[in-house]
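Below you'll find the structures, each written out as structure tokens.
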Structure 1
Amino acid sequence: MVPSPDIARLTAELSSTDALRRETAVARLAMAGSRAVPHLVAIAADLTASVAARVAAFAALEASPAVKGVVQAAAAASQGAAADDEVAIAAIDCLAHAARGDGGAATAAFDHLAAIALSPAAAVPRRLAALSALDGLPERHVQPVYEALRADPASRVVARVLRRQAGLVLPLDELVERGLPDDPTLLAAVVREDADGTALTVLRRLVDAIRTRERRLSEDARGPWMAVRGLVHQHLAARGSRIALYDLRETLERHTGPIPVGFLAAAATIGDGACLEPIAHAWTLAPSAERWWRDHLMEAFGAIVRREKISRGHARMRSILSRWPAAAPLIALAKNS
């Protein structure tokens, strides 16, 4: 048992710049039980305390009884708009521990977690943390939350819901290794959640695997799979990778009509000069009524010529104008030689 005078000293250690001292203090304060709770709650709720100190306080509170004060402090920090995300997520972890207890405090913790998950105004990382915190709780309580989120405007939240309800727990790299799910909607959910942390080489293999799947399907059935492939290209482009640029170019060359905008978003970000011809061709063929498609094509074309510093007098631009004179508005997006 930690002597009472030591609790004040240990709570002060939570503000240390030394991570080891903070972790040691967290461990000892957790052992102190309910006697340390008021001190920890005070630090956790103190907006003037450092982020590290508040996160450490919540870590120690996770091991404390699910008393009313703990839940109130965690709820305030997790839902406060001004709270640092790291503090908010530490508070959500604290609520997750409390929700697995008994009595009114557990019910209140669950209600706070559900409110965060369901709030469109809450930051997406906090909502995802709240959803993770709800995992393992009674299905009769959690299922209504997931059902309400299936049509949520936040794509990453919907992705988590779809994955959870389908029981698709394998990470993206293992899915690529073992075989893709039959439902492209589920694969898109996994991509939205996992792509940013997946190796670029795995994403390139995923592009190839999806393209192989598309070729086995009828023209009408390819659309959803193609949309997922475009989403993968978008994630690659966001990371500045041209590892699958070959597929992006080929897709632009094969399709003169509207394709999922993920491909054009990727082209605008990492496309090279070889992407300009198929974009220009598609733009000249697009009916004026398809304004959204023409606008996306023009934006992608302009982004490439600016990034690659391709002037109007460049051989590639002269070739485009020769083949498709109607593409003159696109050529005008480039600077003069």
Structure 2
Amino acid sequence: MFDNFPLWPTRASTIAGNVDALYIFLLIVSGMICLLVFSLILIFAARFRKRKGVPAEQIEGSHALEITWSVIPLGIFFFIFAWGAFIYFKERTPPPSTLDIYVVAKQWMWKTEHMGGQHEINSLHVPAGRDVKLIMTSQDVIHSFYVPAFRIKQDVLPGRYTTLWFRATKPGTYHLFCAEYCGTSHSQMIGEVVVLEPAQYAEWLGGGPATPLPLAGQQLFSSLGCSTCHRFDVQGRGPNLTGIFGKPVLLEDGRTLTADENYIRESILNPGAKVVSGFKPIMPTFQGLVTEDQVNALLAYIKSLSKPAQGTVGARASGEPATGTTPMNQVQ
């Protein structure tokens, strides 16, 4: 009878066990404290109740008791904080090599796009045993990507990227919810995460023709005229983008920052916000001219310029063209 009423969802990711362990510990500690407090209330109420003919007795404070009930709870709280911080930093620090998937949230649906160009609506196919990183943004209001079986949740914000990573451990289909009230049809913004065995996932990827996301970004990069200024030599009026992703960038105002997803996104939509040292703010804004999907494609292309060639779009760090791709210095 109780099989349909589990205490918590299936654990289907590497982080789920840690989250459950912390949660169970919090329940146990809270339950023990509640039991102790209510037991002491009953004991004291019975022992120190008003009695006829028994005068009240003045009880002086105890420094040892006060220090004990201050130090022990403080130690427990620090332990909980350290445990929670460990899980938080583990959740928020993706491994160096991940399978990147782009997610665009909108009222009221989830759009996902794989590096191979496969698109999905309210569904996300991922391989089991592989680290997956989601690069997410919202097209309208704040949403929240929540998969209970993975014990992961991340707000998805308009105007910027947020990231989330996980490693699924069990093949199956798991619920995907929006955990942030986002409008009248918020409750209908649901989907599924389908975890496949690696061989099944490879078969799913090859299920139909698709343009790889970096290649779509390369084509868009050329059609928008970006290659006119962002040349792959020292002659361009804009910075050379080869190898820029993940590297420090010196700005005109003297600041140095890392060229991550949000920096590249802002440089596309609001190029005057952070001008690279040695260059003039001549780049026009593409705000309203490109969609979120197109920004993702441009980002994927720029990121591919910083990765070793593996027979896909991109160039080696030395500028050597990838096998079977267009040489970067010929994209004009």
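Quick notes on this structure:
- When distance in nm of label points 7 Å out along Cα→Cβ at positions 59 and 267 is computed for each of 1, 2, the largest belongs to: 2
- When distance in nm of label points 7 Å out along Cα→Cβ at positions 19 and 299 is calculated for each of structures 1, 2, structure 1 gives the greatest result.
- Computed 14.8 for mean count of other Cβ atoms within 10 Å over residues 99-106 - originating structure among 1, 2: 1
- Structure (1, 2) behind the derived value 1.3 of distance in nm of label points 7 Å out along Cα→Cβ at positions 11 and 35: 1
- Comparison of 1, 2 by relative contact order in percent (Cα under 8 Å, 6 or more apart) - largest value held by: 2
- Entry that produces -10500 once helix-only ellipticity at 222 nm (-39500 (n - 2.57) for each DSSP H run of 4 or more, over all residues; to 500) is calculated, selected from 1, 2: 2
Read-outs: derived from the displayed coordinates by stated rules, not from any lab. Please read these numbers as outputs of a predicted model, since none were measured by experiment. Cβ atoms are built from the backbone, for glycine too; each structure is taken alone.
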